[in-house]
Structure 1
């Protein structure tokens, strides 16, 4: 299982190994991991637009990312799945803290304040650090603002619970 942390600095933990910072093979491979973890399946062109490099460079960066995540594993066996110019992370092998946050916020919706307190407190704990804290890109800043707003708009407000 690959545990991907996007709140705070991007990290991956798997089989007793922790990857962070330059362990992903550079800034672009790390950003590609974050984009796939956040958005699910993306085309090579969509990824290219988001990281502002040609598709051929994205393809090379995805190869670097695959090697960083699973050294020596063939592309078709990788957790980074690519088919027909579209890429995603193998959902059966990946757990992303942002998805857990989303599930906790949804679990609290429509509950009484007392029943919502537990999932909202857990969501607040996950989001204690800013989303993609080390990423200085427009899309990361937009996502940070979006998730900050989701946390503040939780009903009852998470800030009232912590």
Structure 2
């Protein structure tokens, strides 16, 4: 699957006001029927369905998922892990990216600009689980520094992107 960021900028400019409304509705509740979505955006079912299909084919809609409360399934700890590397070669990055991507505890993984090289968001059940994860992480490849920051409280967490309005002109 290609990353949306890899797609040409024109693909987002082709989105009209109705496409943008559809995206907003789907991000609120992807379980709605096509008829319900159509009602909310002012379309009948068939044109709405065709637009959703096009948005999926164009890679604007990546997938539809259920959001799960991490605490209710026993994953009560969120950790933000900063990683600094002494090696910035393509071979090292591939090995590191493959290892981290295979770790189910890692929810997000970014290459950063600034004082750290990589940032991970990790969810685990408890401190012992984090220790097991940490040992797995540091044994995967050579790392210069790993800093763990434990979240005390989640204040805001959203999945819906703020769909920008149509560009003027």
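Assorted remarks:
- Structure from which 0.5 was derived, distance in nm of label points 7 Å out along Cα→Cβ at positions 97 and 129, options 1, 2: 1
- Here mean projected area of the Cα convex hull in nm² was derived from just one of the structures 1, 2, and that gives 12.7; the source is 2.
- Test item: helix-only ellipticity at 222 nm (-39500 (n - 2.57) for each DSSP H run of 4 or more, over all residues; to 500) calculated as -11000, pick one of 1, 2: 2
Here, each number is a calculation from the coordinates, and none is a lab measurement. Since we're looking at a predicted model, the values are computed, not measured. Cβ atoms are built from the backbone, for glycine too; each structure is taken alone.
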